[in-house]
Structure I
Amino acid sequence: MKQQQNAFWVGTYHGRHDGTPVTVTATRDDTRPEPYAWTCTCGAFQDFPTEHGLFPTAWRHTHPTRFDQLRQWAARRFRTRHAR
């Protein structure tokens with residue numbers, strides 16, 4: 001993600017999901033209606049009006065819980081079965 005002139009870096013999270021290493025970059029841009037946002041190298045992103053939801057969701061995106069990992073595993077297995 002190329003940062004624009006009016007966007008400020010807030011934080012970076014390194015982790016993995018679906019077995020792929022990813023990096024989430026959190027930014028603040030005061031020219032947008034929802035100034036706080038994070039963008040992942042996998043293509044996912046999320047916007048927030050305040051910084052309160054920014055950090056927990058960015059962390060969880062890069063560090064999924066056991067339940068998230070189980071859900072991802074089941075989705076992969078289900079996709080594989082129906083592809084045959």
Structure II
Amino acid sequence: MYEFELQSVHSTVPCYVINDDESNRYAIRTFDTSGAVFESTHALLQWVKQEWKAEDFVDQHAFQTMVTELTSSLVESNTNHLL
């Protein structure tokens with residue numbers, strides 16, 4: 001399970017990302033405090049890559065780390081399904 005809290009340059013309210021394969025929970029809270037729920041890690045990661053950029057966050061490295069960890073989670077999940 002991965003949970004991330006990222007401070008946006010657009011809002012004082014942090015963004016949240018939840019990627020929980022065990023409970024099938026994939027969700028985000030955005031800059032404007034709206035949210036979205038996804039069916040999979042793949043859908044969540046696709047949304048993040050389309051809608052957010054590193055420059056949207058105070059700590060750009062934390063954003064890049066989150067994308068890397070979500071990508072690794074996706075690869076790991078796909079590998080486990082093949083076994």
Structure III
Amino acid sequence: MAIREHITVDIATVDINDEYRVELRQRRKRQDYSPAQARALAAELIYQALAAENAIDEDMHERRGRLVEGQIRTLSGEVVL
């Protein structure tokens with residue numbers, strides 16, 4: 001009799017930080033990947049880069065709208081003095 005268990009371990013994660021930069025975190029500083037893993041990581045990096053660019057565009061659109069009114073406003077609509 002044998003007991004088998006499959007464990008999933010993240011070897012790399014990709015996120016966007018508060019400054020709209022793409023962060024890659026790896027388990028080790030130097031990591032090697034299989035071709036399939038490398039393609040999946042590259043796809044995730046591209047996806048997060050596009051998400052960061054979209055977030056920047058949305059933020060700039062909101063800022064532009066607040067400046068066009070002639071008064072700088074917070075996201076909740078309050079006038080900044």
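Kindly point out which one of I, II, III the value -13500 was derived from, the read-out being helix-only ellipticity at 222 nm (-39500 (n - 2.57) for each DSSP H run of 4 or more, over all residues; to 500). This figure was derived from II.
Taking 23, 13, 10 as the value of semi-axes √(5λ) of the Cα gyration tensor in Å derived from one of the structures shown (I, II, III), identify that structure.
Working: I: 29, 13, 11; II: 23, 13, 10; III: 42, 15, 11.
Computed on structure II.
Quick note: the coordinates plus some simple rules give every number you see, no bench work behind them. Quantities reported herein were computed from a predicted structural model and do not represent experimental measurements.
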